[in-house]
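Next come the structures, one after another.
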Structure I
Amino acid sequence: MGGFSSNETMPQVVVLAGGLGTRLGEISERTPKSLVEVGGRPMLSHILEWVSSQGCSRALVLTGHLGENFEGFEHEGIELSFFRESVPLGTGGALWNARDLLEDVFLLLWGDDLHMVNYHALLEAHAGSGCEMTMTVTRENDSFNLEYGRGRVLRYDKEGSKPEGLNGYEAGTSVIEKTVLERHGMDGSWSWEGVVYQSMAGSIAAHLDDAPFWDMGTPERLVQLQRFLEER
């Protein structure tokens, strides 16, 4: 466990970009969430700009809904590849479907989140954690979906159904060792959060980073992100 050494080159980045984006309404009917323009550029461009600034040079984008729209997409300084699911597989199914393309250790990002996490600090924390997975946790969110303590994610509650004790929010950036996927993976559609986070509660390392966190999952949040990018 803790198979990544902080002295190694930066790992592969994997971006989950296959969601339907139903909460965005008409905005995502013809455009995948990750390609919705915000601040004059697609969301994916903002994500990859931060990825590149942190020294990462390889990214795999997992697409689905309107995946053909990603054709020809490039980002300077990033060796970019795409893998499209033919039917909706959920977050876990998308990763399992692309398992042959994943490196032994990778950074997992969500294609509708922008969190300017210090990757070097995250990887350093992972290397010293003794865990197969390290999740970035933020307290800078208007709701919480997890409980962390003693350096571990103790409980994950996506819907906040049992809010007592929740004190952090998953910030959309994790270090994953491929052994996690190999152990939990299955064919068909399934949720990475619902399966892996639940079964590994207590053994996922928690890395706190309170840098501004932006989720463009709703029109209101998209406006907030637009404002943030304009003010940078």
Structure II
Amino acid sequence: QIQALTNDGQVSPRVGATYAMTPNHVFHAFYGRLFTPPNLEAVPFLQLNTIGTTAQPENLTNRTVEPERAHYFEVGSAHALGDSLSIELTGYYKLNKNLSDAGQFGTAPLLNYFAFKRGWQRGIDLSVNAKLSDNLYGRGNVAWGQCRGQKLQSGYFLLEQNEINDINSKSGVYCDHMQLVTSSAVLTYRPFAHTTVTGQMLFGSGLRSSNPGGKTNATHSPSYTTYNLSIEQLLPL
């Protein structure tokens, strides 16, 4: 329940089931009804004295950000393949009403919140943990996900009219924070009892962006990869 910005609430039932086919192979399914209040840092347009200035927005529509309501579905499994390898696979789908989003807007970028009237999110997550030897361990994760919003519920004053038109189109737009593929890996080696060497990798396919004159969030920024190497030495006292 929320009693600020707007007065609203919801009963949110959740149910899950787990089935262990064998001790090494476990499956699960989950459904949840979710209720997410809008962020209290949202800036209402009526509090901004921009009319008649160079900062006046193209669209003066002003609506309060409404709480997000969602149906969330998840299925997955975990598998232990011997004593040294385990694999987990999870898929999810989230159907949203008043899908909340955030972005930095204005000539002096300010984080603000808006919402789509409806939207969906879906994805798959795969993770692997492995013991390669007595002193060498590794784990990896790769996730694929999409998020799409349709019809603008609030935040008209934050966006340009061409962006509003794209959002209000039949197909809607991909969310700003959507990254199609994200992957990470960690390798840990202990050459001595008190020494640990760790290598890390993070890959992202790139957040959404737009080509000049193109549809909002129709493409993505360049992919990136980050590598880290660390050495930890424990000094017994």
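If you line up I, II by distance in nm of label points 7 Å out along Cα→Cβ at positions 69 and 109, the top spot, with the largest value, goes to II.
In this comparison of I, II, the computed figure 3.6 for distance in nm of label points 7 Å out along Cα→Cβ at positions 53 and 189 is attributed to I. When relative contact order in percent (Cα under 8 Å, 6 or more apart) is calculated for each of the structures I, II, the largest result comes from I. Computing semi-axes √(5λ) of the Cα gyration tensor in Å across structures I, II gives 24, 20, 19 for structure I. Which structure, out of I, II, was helix-only ellipticity at 222 nm (-39500 (n - 2.57) for each DSSP H run of 4 or more, over all residues; to 500) derived from, given a value of -500? Comparing all candidates, it corresponds to II. Each of I, II could give Cα extents along the principal axes in Å, for residues 93-196 alone, but the derived value 38, 31, 26 comes from I. Source structure of the calculated read-out (FRET efficiency 1/(1 + (r/R0)^6) of positions 61 and 141 (r between Cβ atoms, R0 = 35 Å, to 0.05), 0.25) within I, II: II. Calculated for structures I, II, mean count of other Cβ atoms within 10 Å over residues 149-156 is largest in II.
State the single structure among I, II that was used to calculate distance in nm of label points 7 Å out along Cα→Cβ at positions 101 and 173, giving 0.6. Checking each candidate, the match is II.
Each value in this text was obtained by applying a stated rule to the coordinates, not by laboratory testing. No experiment lies behind these values; they were computed from the predicted model shown. Cβ atoms are built from the backbone, for glycine too; each structure is taken alone.
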